[in-house]
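So, here come the structures, one by one.
Just so it is clear, none of the values below were taken in a lab; they were calculated from the coordinates. Owing to the predicted nature of the structure, the values given are computational and were not obtained by experimental measurement. Cβ atoms are built from the backbone, for glycine too; each structure is taken alone.
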Structure 1
Amino acid sequence: MFRFQHFIAIVVAFTVSALAYGQTERPTSLHIFLPHTEPKGVVIALHGCGGLLSSAKSRASELSARHASMAKLITDAGWVALFPDSFSPRGRREICTQKFSERTINSSHRRLDALQTAKWVREQNWSSQDQLRPLKTVILGWSHGGSAVLQSIERTQRGEPARGLIDQGVAFYPGCSEQLKRGYKTDIPLTMFLAGKDDWTAPEPCIELGKNVGATVWVYDEAYHGFDSPVGKVQFRPEIPNGVSPGRGVHSGPNPGAREDAYSKLRSLLRELETP
């Protein structure tokens, strides 16, 4: 799909060992996609509970269709795309089918992975101009990864570790209920793309949270969770134990109109943020 796929595999093998993670954490593997031009910025993209890689056995080592599509959007815009894999190094491919109480990979792991990757990004020289003016860094995520975006840029009593590392947060249909309950705060600009018919991660808490922090919030009234998938159709998933009504399943699947509009807005955002 990408002309630089072979080169990327070499970069990944090199950078994984170079990441400066805490001694108690296994390194998170990185999938790196480079633009064909001088980089204009860096996007760190955080996968959802379904994991980073394809669920098809024949493509088990490749990015899923959604992530591959996003990698193309980012690199076509002239940005570097980084996809940390939070699951494979910890022995999981997905956690969607696990109850919250059964999960061994939680929001703290995702936040650590995101912030350590952002720190590593700041230490790299991505372009000839990077030493004079560091490239902007955007952190983007879907669902479980979208919630990780919120936590990564959160300002708490212990400080705001993302300050100086992340310039913009972008979250597709995240879970916002817990953050809203604890009086979520952030000083980093945030954009959210939500699904009006989402019965997996309800949009209402995110809408309220967005108002509280001055975020840009886009709601697609006729869309379900996962509306930006480039393949498939809306399906009922009874195997998902969590959601708005736990134990009753959820719906997810593409809405081409919503996807096209959200991706158009994301491209515009990247153009506004790109380092001159």
Structure 2
Amino acid sequence: MINRYKWWEYIAIYTGIALFLSFTLAPFVEAFVVSLRPLDSIFSIPYRFLSEGMSFKAYFSMWESVPLLGLYILNSFFIASSVTLLSLVAVIPAAYAFARFEFKGDNIMLGAFLAINMVSGAVLIIPLYRVMMQLGVLNTYLAMIVPGTAFVIPTGIWLLRSYLMKIPQELEQAAWVDGASRLYTLRRVIIPIAMPGIIVVSITTFITAYAQQFLFAVTFNNKNELNPLPTGLYQFFGRTEVVWNELMAASLIGILPVMILYLVLQRYIIAGLTAGAIKQ
């Protein structure tokens, strides 16, 4: 086996990886440490990474401070799952159309999709509120699911389109020779082959929908039992103080579903990101 790198190149590579991981994991490590500290020692001066009286007490008391915390996590999971499924219904046929057909204005539409991603949801919050009010879906799950779906579809189309373009068209042509229709070919030939890419899009969409629920929830929903996790965490902010240790504990518990989902589907994600090298 040929050694591709020199010793100093290995040092530079692993140093870069270590720095990247340090900056990425530092907030999670600090959040975990804060969740273990007593509330009166969180802002002690001088700063100490480890302090006296550290325990897992906040992980038990947070359920008493916010009794509906478990429901908020389930709501977030339900909203993110619904957004993911609804977006896939639109993303798969749209990405296939952009990957296989050439029509007037296709590049303009793809550019418009990128432009949509640059627009913050806060800019459109008033028009969206009027639309939700006219549809009569305020204070329902739909008021949070529909806008969330609209904002993740453009990214999903771009990701899946690039994957579908790598699938040889000869596979579709062989199916057409056997009398298959375009829709049947998409359902029975293209989608099974593109499943790693679809899983990547699904995970990306789920994580985005799970993380970006606060704005729509706080604007379109007033029912406490429908709140997702981001608005539920806001209850740890009291009138005179913030219960930081319980807030950090609840935040870490809240991201567990996403972490578990990622670990379970990790091999599919890697397959989707590395696929495309097809022998002709």
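For this structure, a couple of remarks:
- Origin of the derived value 7, 31, 39, 20, 3, 0 (P(r) over Cα pairs in 10 Å bins from 0, in percent; candidates 1, 2): 1
- Structure (1, 2) behind the derived value 15.6 of mean count of other Cβ atoms within 10 Å over residues 120-127: 1
- Structure with the greatest value (metric Kirkwood radius over Cα pairs in Å, for residues 56-135 alone, set 1, 2): 2
- Computed -21500 for helix-only ellipticity at 222 nm (-39500 (n - 2.57) for each DSSP H run of 4 or more, over all residues; to 500) - originating structure among 1, 2: 2
- With relative contact order in percent (Cα under 8 Å, 6 or more apart) computed over the structures 1, 2, the top value is the one for 2, the highest of the group.
- Given 0.65 for FRET efficiency 1/(1 + (r/R0)^6) of positions 192 and 256 (r between Cβ atoms, R0 = 35 Å, to 0.05), calculated: source structure among 1, 2: 2
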